[in-house]
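Take a look at the structures below.
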Structure I
């Protein structure tokens with residue numbers, strides 16, 4: 001049975017939670033640099049302009065009673081340092097919501113306002 005997506009509505013979109021099972025999609029250009037991120041629904045396919053590939057960032061941690069071990073802090077620091085090199089301009093890095101997620105959020109917000 002699939003649960004209905006819900007959200008916490010607010011007068012400010014910045015405070016409204018996003019409904020549904022989410023995924024973060026990262027666009028990567030042909031040189032391996034990051035182009036943009038899009039937050040969308042886990043069951044959708046997202047295209048990102050300028051991206052040669054789109055990667056799904058959220059991975060299961062706990063599956064079938066087993067968990068993935070957390071890397072040491074040294075490995076995490078090295079990973080982050082390597083990742084930072086792939087952002088052309090981290091302070092102006094584009095991020096958006098997918099059209100499907102935006103529509104779902106707006107429909108649920110409108111339904112809440114009618115109550």
Structure II
């Protein structure tokens with residue numbers, strides 16, 4: 001379930017970044033709270049998914065200690081590899097979304113990037 005919520009959050013934020021619908025739905029004063037809530041929910045879901053994997057690894061009482069260590073190492077590798085893939089994907093996605101925003105007249109991503 002946490003992974004499903006993460007996918008919903010991903011699509012929601014992609015639509016917000018590409019279309020800018022949140023400012024039409026959420027009052028301006030509440031946007032920061034809405035963003036904080038979405039980021040918090042993402043963190044909770046990510047943590048739940050990660051902890052759940054380790055929980056299921058610990059349930060099997062018939063495995064040897066070195067087998068558990070191998071399983072835990074595999075989960076750690078998979079998590080790190082997933083973060084690497086997400087980083088590589090975001091290297092393409094961020095400029096693409098920024099260009100889409102600029103084409104719709106929202107130049108904040110260019111202005112923020114120019115200040116750094």
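Every number in this text was worked out from the coordinates using simple rules, so none of it is lab data. Note that this is a predicted model, so its numbers are computed, not measured. Cβ atoms are built from the backbone, for glycine too; each structure is taken alone.
The value 4.2 for distance in nm of label points 7 Å out along Cα→Cβ at positions 55 and 95 was derived from one model only; which of I, II is it?
Values: I: 1.6; II: 4.2.
Derived from the structure labelled II.
Given 3.8 as the derived value for distance in nm of label points 7 Å out along Cα→Cβ at positions 15 and 47, which of the supplied structures I, II does it correspond to? Before the final figure, lay out each step's value.
Working: I: 3.8; II: 2.8.
Computed on structure I.
Can you tell which of I, II yields -29000 when helix-only ellipticity at 222 nm (-39500 (n - 2.57) for each DSSP H run of 4 or more, over all residues; to 500) is derived from it?
II
Computing P(r) over Cα pairs in 5 Å bins from 0, in percent gives 2, 9, 13, 17, 17, 13, 9, 7, 5, 4, 3, 1, 0 for which of I, II?
Structure of origin is II.
For structures I, II, which has the highest computed value of distance in nm of label points 7 Å out along Cα→Cβ at positions 39 and 71? Before the final figure, lay out each step's value.
Working: I: 2.4; II: 3.6.
Comparing I, II by distance in nm of label points 7 Å out along Cα→Cβ at positions 39 and 71, the maximum is at II.
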